[in-house]
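Have a look at these structures, which come just after this line.
Just so it is clear, none of the values below were taken in a lab; they were calculated from the coordinates. Please read all numbers here as calculations on a predicted model, not as lab measurements. Cβ atoms are built from the backbone, for glycine too; each structure is taken alone.
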Structure P
Amino acid sequence: MNSVVTQRFINCHNKLKKDQRIRSSRQFALSLEYLPQSLSEILKNRRDVTIELLRKAIDFYKINPVYLFTGDGPMFMKEEGHKNFRVLTIVTDPQNDERIVHVPVPAQAGYASELGDPVFVQNLPSFSLPDYKYKVGTHRSFDVAGDSMEPTLYEGDKVICSFLEPALWPSSVKKNYVYVVVTQSDVLVKRIHNKIKEDKLVTLVSDNNYYEPFDLKMSEIKEIWYVRAKISPFLPSPQNVKSLLREEISDLKDSMLHQSNIIENLYKTIDGIAKFKGK
C-alpha cells in the first residue's frame, strides 16, 4: 500500500474526530471490526492501511475513494454518489504489476454475488499478457457461456475486458459494441444499446437472432467491462473453411434451382389458364 494513501486515511480519521462523528479512535476501530491496537499502529505511521480496512471505512463512513487514492475531491461522499461506488479488488504479482483475473463459468454466479468480498476475487485464477495495452488499467477475462453470441463468440471462448468506471457509463458505452455486464446474480456477454441518459437503462442484444433483446435497469448493474479481445480454442483450418463455403454455395444453388422450378411451373399454369380462356 502506498504510504500517501495511509496518510489520507489518517486525515479522514482526524476529520471524523474533529467533526465529532466519532468519539475516539477506539470507537472508529470497533465500528469497522478492526483491532484498536492495530489502528493505533496505522495512526502512528508504523504500518500501512489495508485494502479491507479501506473498504469498510468507505462503506461505513462514506469516505471518498477518489480522495484516498488520488488526493482529488472532498474527503467524504454524498449519499447518492456513495450508492454507486464499490471498491474494485485487484491482484498483483511480486513486482506489483496488476494481473488479469479470470472468472470461469463455475465461478460467475459467485462472482456476481460476492463482489464485495476481496478474498473471493483474489482466489480466482489470474495471468498476464505481454501486450502493453493490458498493462494499463484493470482487466478481467470471462468464459463465454451458451450460444447467444454466436457466430461472434462461442461457448468455451474467453473474452479479455477492460474495466469501465460507472461514472463513464452514460458517455462511454457505445452502441453495438460487446461488453460483459455483471448484474446482481449473473454475468452476461452482450452488445449494448445505451439508453442511460434518457431512460436509465440499457438494452442487451445477442448476435444469435434466436434470442430477443431485453432491457436492464441501471440499478441492476454492478459492473460493465469492455471486451477488447477473445481467446478461442476453436481454430478452423483453411480446408474446413473451404468445405464450409462449398456447402453454402451448394445450398444456395439448390435453393435457386428450387425457386426456378417454382417460377417455371407458375408460368406453365398461367399459360394453361390463358389457353383455356381463349377457347
Structure Q
Amino acid sequence: MRIGIDWGGTKLEIIALDDDGKTLLRERIATPQNDYRASVEAVGGLVAKAESRTGRTGTVGFGIPGTISPATGLVKNANSTWLNGKPLEQDLCAMLGREVRIQNDANCFAVSEAVDGAGEGARTVAGIIIGTGCGCGIAIDGKALTGRGGIAGEFGHTPLAPMMAEEMPGNECWCGRRACLETYVSGPGFVRTHDAIAGKTSGLSVAGILASDTPDARTAGARYVSQLARGIAMLVNIVDPDVIVLGGGMSNISSLYDDLPGAVAPHVFTDRFDTPIVRPRHGDSSGVRGAAWLW
C-alpha cells in the first residue's frame, strides 16, 4: 500500500492506494495554523487511522508547500511559513518509524498527472498549480525533477516578464522580492489586480469577481490571462514540456484553456506553439496521489 499526504496551507489530505492505483481511503482535515508540532502530530494521526482502517502498513510520501534544503535538511521556501527552518523529514521519520519521501507539492502534482493522469504517455510534463500561491513541478519519465537546490520548476518566484507599464514597479511578495509571478497569477493575485483596476477594495472573492461580469472584472480577467501566459512562455522557453497541466482553484476557470494558447504564442521562441494546456485528470486529488506515487 502507498500512502500519500498533501500538506496544504489550509488542509491536510491523505490517500491510500493499492499497487494498481485504486483508492482504498481518502480523508481531509484542517491544517493546524501556525503550529508546526500540532501539524506533525495531525499527520501521525492520519497515517495511524489509514493503516488501522485498511489493515495494511504503507510507504508514506508527502507533498509540502515548500522543499527540503539539500544543504541543511530543513524546510525552505514554504508559504506556510511556520514550516520553514524545521527538520520536517527527521521528525516525520521518527514519529512514523520508517523512511518517508518528501517533495514539493507541485512536483507531486506533476508526477501524478505524468504517471496516470492528463500527461500519461508524455515524457516531460509540467504541472502548474495556481491557487492560493503559484507553483510548478516538472516530471520526466514519471519522476520529479528536483534539481541541485530542490527548486526545479519554481517559476512562481521568478519575475513577471516582460512587465507592462500598469504593472510597474511590481507587487511585493511574501518571499521578500518584488514582481514574483505568484503575486499576479494566484487567486489572491487576481483579486489584487481586480481591486487595483477598480480603485477600491471590493471584498469579492475570485468567484465573486468572475460572476460580477463588470468592465473591471473583464479587464482583470484579460490581464490575468496575459500575465499567466507570459509566465508559461518563460517556462516553455526553458523546459519545452510535452504537455502542461493546470491545477489549483484558478485552473477551474474554463475560459483559460481557450484563451491561453494564443496569448502564450507571441512570447515563445519558436515558429509554432502547439503545446497542449489541459485540465488535470485527477482534479484536486492529483497532488495527494502524486505524493503516494513517490514510492
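Points worth noting:
- Highest-scoring label, criterion being mean projected area of the Cα convex hull in nm², among P, Q: P
- FRET efficiency 1/(1 + (r/R0)^6) of positions 130 and 250 (r between Cβ atoms, R0 = 35 Å, to 0.05) - highest-scoring structure of P, Q: Q
- log10 I(q)/I(0) by the Debye sum over Cα atoms at q = 0.15, 0.24 Å⁻¹, for residues 98-185 alone from the coordinates reads -0.62, -1.08; which among P, Q: Q
- Mean count of other Cβ atoms within 10 Å over residues 10-17 - structure with the largest value, from P, Q: Q
- At a computed 18.5 (mean count of other Cβ atoms within 10 Å over residues 58-65), which of P, Q: P
- Given 11 for relative contact order in percent (Cα under 8 Å, 6 or more apart), calculated: source structure among P, Q: P
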